[in-house]
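Colleague: Dropping the structures in below, format is structure tokens.
Computed from the coordinates by the stated procedures, all read-outs in this text should not be read as laboratory data. Everything quoted here is computed from the prediction, not taken from an experiment. Cβ atoms are built from the backbone, for glycine too; each structure is taken alone.
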Structure I
Amino acid sequence: MLKPFIAIIGACCAVPALAAWQLDSSASQLHFLSIKNSQVTEVHAFKSFEGTIDDTGKLAIAVDLSSVATGIPIRDTRMQEKLFETGSYSQARFNAEISKTVLSMPVATSVITTLQGTIELHNKKVATDFTVMVNHLDDATFTVATVKPALLNADDFDLGAGVEALQSIAGLQSITKTVPVTFAATFTRE
């Protein structure tokens, strides 16, 4: 008699862990690196992005490409216009699935896992994996952060011509087309 009661209580307690989650953009960061002239590495970011994880574990992130932040306003404008072509392509999207096992892991636990998904950018969809650490901080919060950078190639997204245009405008010998990407995201329950 007690076992069925405990099973019902356990099932009811597990359901909220699978509730929808909202990305807290004020507590999250998305960075990428650029390498110019084979020696100079610079860190850049996107300042505006949003995302959700639904109750089935579907992760959807949308990045506002016009929010690119390089620390140099004219370079931001050039990246928006020449690289990302924000007049035609306003967002990049990442879609993946997080397992229910990860989403329902106990509070104060963490796990390293792989997010297998796709990035949509510039009308191209590219399969992309991120190795991440997921931390379940409390009943309403967990974090997902890369433990190593994912390497994206500009040519996979038809951005090669944009990289070459930036190189020419800046008078550089080279800009590497392979870009390391990292993120740290905080999700809270809706």
Structure II
Amino acid sequence: MGISDRPAERHRQIAGLFTDRVRGTREWDVPAPVPEWTARDVVRHLVEWLPAFLASGAQIELPKGPPVDEDPVGAWQAHADAVQALLDDPGTADRKLTNPHLGSLPLDAAIDQFYTSDVFMHTWDLSRATGQDDRLDPGFCATLLSGMEPMEEIIRSSGQYGPRVEVPADADVQARMLGFIGRDPYWKPAA
């Protein structure tokens, strides 16, 4: 079974996998593949950036959970549940998100494109940092990579992605996608 193309179901699948990795994390202060981040910082990033994006672009205030520093599992769960409730709400279909850089987009499409994809990519970061299964859906890796490659200049200039990490020509699609977003797909925590 692959990843759904419907925003609410796709979030349910991708956030569900991330939730499994959050619940499987035993040490929150271990280094993550993102320079200067820990496992806790991966969760913090996902919990903190979307509320501001939704508040400024769609006047939506997500309910707040516990602070990530005190309860990363609870913070993630409250956040993921709030996003899922928003996507499952029939009224969301009629809402828009407006951003000076993006224009106006259907709210569910904006969450799907920018946030759910981010959760997918950061699932690898948390998994790798904490020694859990870091395999990602290859079909969705291919979809993301093919969508991002034509926009490489814009993506790099955003400051949200590091420089491309070169991978062998015969690398699998997950390694190619990770290299594209600036991750070393062969990264391991220091011993």
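Colleague: Taking 0.4 as the value of distance in nm of label points 7 Å out along Cα→Cβ at positions 34 and 170 derived from one of the structures shown (I, II), identify that structure.
Modeller: Going label by label, the one that fits is I.
Colleague: Then there's this: For the read-out P(r) over Cα pairs in 5 Å bins from 0, in percent, for residues 138-177 alone, a value of 5, 24, 27, 28, 13, 3 was computed from one structure; give its label from I, II.
Modeller: Matching structure: II.
Colleague: Can you say which of I, II returns 19.5, 78 when Rg and Dmax of the Cα atoms in Å is computed?
Modeller: I
Colleague: Further question: Work out which structure the value -16000 belongs to, where helix-only ellipticity at 222 nm (-39500 (n - 2.57) for each DSSP H run of 4 or more, over all residues; to 500) was derived from one of I, II.
Modeller: The structure behind it is II.
Colleague: Let me ask another. With percent of Cα pairs over 18 Å apart, for residues 42-113 alone coming out at 54, pick the structure among I, II it was computed from.
Modeller: Considering all the candidates, the number was obtained from I.
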